[in-house]
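So, here's a batch of structures to check.
Each reported figure results from applying straightforward, stated rules to the coordinates on display, with no laboratory input. Note that the structure is a prediction, hence the values are computed from the model and not measured. Cβ atoms are built from the backbone, for glycine too; each structure is taken alone.
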Structure P
Amino acid sequence: MSALAHRLEERGIATVAIGLIRAQMEKVRPPRGLWVPFELGRPLGEPEDAGFQRRVLMAALGLLERRDGPTLIEDFPDDPPGWRDRPGWRPPFETMPDAEAGAEVAAVRPFWDRARARFGRSTVGLSGWAPEEWSGVAERFLAGERPPAVALRFMVDDIKAYYSEAVQAAGEAPASRQIDAWFWTWTAAARLILALRAAARVDADKALAVIGERFLVPGRFAPPG
């Protein structure tokens with residue numbers, strides 16, 4: 001995208017990029033870039049916060065007036081309000097970190113159903129497998145069966161979204177990083193994903209190895225080594 005932006009600039013069309021990884025922006029050197037300290041996948045901040053998202057957009061568009069390149073990278077100064085932790089927050093259900101993941105997924109299902117009804121939508125469904133199928137797919141993978149790499153990634157994305165949505169079935173939502181810390185510390189599903197990552201990253205299938213290394217577990221929750 002940065003190469004395309006430079007070509008557009010050469011033709012007199014001003015461009016600006018919003019980036020989430022500053023080191024990458026410094027490497028690819030867009031003509032104008034706004035670095036934002038948000039979660040991957042949320043370049044404008046938290047969902048449902050139009051006022052904050054507008055601030056991010058206006059900061060990015062403001063760079064279009066600058067002419068002090070050839071490369072200009074500015075830092076957005078604020079974390080989104082949704083990153084503020086809720087003291088004493090607990091999920092509306094108990095997890096079973098030492099149990100079989102399929103049993104835990106089934107126990108979470110009523111809360112996910114409530115969350116879907118509450119918000120009228122869900123991001124779960126990328127993999128095409130229903131929640132009750134996830135544990136079996138994972139077990140077969142760990143036993144040697146190999147689904148397409150992208151399908152495995154999508155299933156893990158579905159699992160993470162399922163839990164993230166379920167904890168918002170009622171009441172004020174916690175900070176997204178609170179949900180992440182809870183999920184990776186206290187759920188059987190996280191333990192299962194860590195096992196999938198360990199198997200995928202050493203697989204002979206290069207696509208699976210890349211998926212396992214980079215896409216299943218956030219870096220701060222991945223075991224060292």
Structure Q
Amino acid sequence: MILAGGSGRRIGSEKAFFELFGSTMIERAEAIVGEVVDEVVVVARDEEQLERLKDLVPEARLVCDQVRGFGPVAGLAAGMAAARGEHALAVGCDLPFLSPEVLNILFDLARGFDAAIPAKGGGFIEPLHAVYRTDSMAGACETALAMDMRKIREPLEGLRVNYVSLELLRPFDPELLSLFNLNTEEDLAEAERIASRIRSSGEGPGRRCRPPGRRSRSPRESL
């Protein structure tokens with residue numbers, strides 16, 4: 001699932017509708033992850049936002065947060081409930097340089113676990129650039145909602161998590177641009193500089209290490 005519900009208070013506007021590489025962030029995310037999975041679910045914060053997203057991602061299934069104003073835990077709960085796969089990828093819509101190959105690797109690293117989550121030094125993790133066992137994460141998120149647990153780390157506490165070293169991702173994404181996300185106007189300016197550099201170098205946007213083709217995936221695996 002792609003979580004699109006953030007209001008973007010720190011950056012001044014909804015991030016799903018920002019434009020980069022000639023398309024909105026939500027269109028870009030849907031196109032890239034669509035190379036990796038068989039089904040895309042976009043999670044909106046409410047019906048009003050859902051209606052505005054429909055025309056941008058007509059091939060995706062759209063659902064709304066189960067609890068308004070609860071944050072990403074509610075978005076994950078709604079997405080996991082809608083996902084039909086045994087494993088589901090969860091990403092935010094604010095990742096302009098997603099890498100299909102990195103996403104494929106996370107699916108591989110989730111096998112035998114309830115989650116595969118990139119982990120930085122100092123205890124920082126990327127739970128919105130991760131793969132989850134759908135039923136396990138759905139149950140964990142429902143419990144978190146019932147207990148008013150709003151921090152995204154809290155549903156993970158009872159799960160078997162493979163915290164993935166970033167060094168395992170660097171062979172496919174040397175600069176780790178796939179983890180770059182937009183939170184502030186400064187981030188947006190930096191993303192535009194990176195995008196300009198990619199265009200001038202002749203590389204495809206977000207395709208520095210594009211795999212040779214979409215890997216066939218079981219219908220049990222979805223986004």
Please state which of the structures P, Q yields 58, 45, 31 when Cα extents along the principal axes in Å is computed from it. P
Answer label among P, Q for the case where percent of Cα pairs over 20 Å apart, for residues 66-185 alone, calculated from the coordinates, equals 53: P
For FRET efficiency 1/(1 + (r/R0)^6) of positions 18 and 98 (r between Cβ atoms, R0 = 25 Å, to 0.05), structure among P, Q ranking highest is Q
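P, Q: which one has distance in nm of label points 7 Å out along Cα→Cβ at positions 2 and 42, as calculated, at 0.6?
Q
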Computing helix-only ellipticity at 222 nm (-39500 (n - 2.57) for each DSSP H run of 4 or more, over all residues; to 500) gives -15500 for which of P, Q? P
For 27 (relative contact order in percent (Cα under 8 Å, 6 or more apart), calculated) the corresponding structure among P, Q: Q
